Structure I
Amino acid sequence: MNRRLVPDDFDVPAGLETDRYRLRMLTVGDVVKDYDAVTSSAGRLKGLLDPDSAWPDGLTMEQNLIDLGWHQKEFQRRSSFAYTVMSLDEERCLGCVYVYPSDSADADVFMWVRTGAEELDGHLFERVRRWMAEAWPFETVRYPRRAD
């Protein structure tokens with residue numbers, strides 16, 4: 001999709017930092033840490049973004065690099081936004097947050113945390129909801145596959 005998700009004059013947030021993690025743009029430079037997080041959490045991630053998708057089953061490092069390049073390009077084009085959730089020391093990918101176009105709202109937001117970091121899930125969800133309300137230009141945001 002080539003449609004911009006936000007107006008041209010909107011300053012897209014570079015990220016968000018808490019005392020537990022940092023969100024920043026997901027880039028191809030994150031491929032190794034992202035691949036580790038995704039593949040070690042495959043059972044929890046299947047069906048997250050699309051219930052009919054087998055992702056991340058069979059994901060290779062090369063395919064992950066392609067996916068991250070696509071996310072990075074879409075971020076630059078302002079058509080969707082993928083943020084990595086990193087430990088504060090940048091040593092470990094803890095998950096991801098995706099801001100996508102929606103058919104029934106201004107944006108759909110998906111997020112996940114890696115296996116072993118499940119205790120961050122509720123905190124991340126609440127903090128991202130607040131961030132969407134405070135820092136983004138959306139009137140309505142959906143969080144598919146999450147109970148509100």
Structure II
Amino acid sequence: MRLLVRREHSQQELRRKLELRHFSSEQCRVVIEALTAEGLQSEERFAESYSRARINKGYGPVRIRYELRERGVESFDLDSIIEEMGDEWSGLIRKVYVSKYGEQFDGDFKEFAKQNRFLQHRGFTADQIKNLFSILKTENQKRRSL
């Protein structure tokens with residue numbers, strides 16, 4: 001119970017932490033089943049809580065799905081979470097980009113490659129990155145023409 005007081009945990013995380021406290025595999029299974037049956041542990045609640053936290057820190061769908069799989073959660077609808085938050089992936093990637101590099105996009109290949117790697121590491125898809133750079137390039141051209 002003390003493990004679940006601070007934050008949500010996946011079943012895999014709970015099992016690992018209980019095993020570190022020298023519980024047998026059978027004891028872990030029984031405890032986790034009881035917590036799940038009582039509604040104190042929920043994979044869905046964990047995935048939602050974890051996803052929201054990572055989205056708020058500026059991570060993209062690829063990275064969040066990978067991290068959820070690492071924690072034992074195989075399937076979860078991230079798009080519904082971001083829609084509930086009143087945002088979309090294109091808005092999030094733009095916020096992340098602007099906070100790191102500002103509004104200007106100079107089009108220099110070396111800088112572009114660096115920025116692309118940063119966004120990929122954050123977990124955004126190639127299409128999302130391509131769309132962002134396309135929008136930034138168009139906006140930059142409009143600014144120059146004014």
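Derivation of every value follows stated rules applied to the coordinates shown; laboratory data play no part. Because the structure is a prediction, the values reported are computed rather than measured. Cβ atoms are built from the backbone, for glycine too; each structure is taken alone.
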Notebook entry, point to check: Which one of I, II has distance in nm of label points 7 Å out along Cα→Cβ at positions 30 and 110, as calculated from the coordinates, equal to 1.5?
Noted result: I
Check: Comparing distance in nm of label points 7 Å out along Cα→Cβ at positions 14 and 70 across I, II, which is largest?
Finding: I
Next item on the list: Looking at distance in nm of label points 7 Å out along Cα→Cβ at positions 78 and 94, point out which structure of I, II has the largest value.
Entry: I
Checklist line | When mean projected area of the Cα convex hull in nm² is computed for each of I, II, the largest belongs to | finding: II
Check: Of structures I, II, which gives -22000 when helix-only ellipticity at 222 nm (-39500 (n - 2.57) for each DSSP H run of 4 or more, over all residues; to 500) is computed from the coordinates?
Finding: II
Item checked: For FRET efficiency 1/(1 + (r/R0)^6) of positions 62 and 126 (r between Cβ atoms, R0 = 30 Å, to 0.05) computed as 0.25, the structure of I, II it came from -> I
Next item on the list: For Kirkwood radius over Cα pairs in Å, for residues 46-101 alone, the calculated result is 12.6, so let me know which of I, II that is.
Entry: I
Check: Thinking only about FRET efficiency 1/(1 + (r/R0)^6) of positions 22 and 118 (r between Cβ atoms, R0 = 25 Å, to 0.05), which of I, II has the largest value?
Finding: I
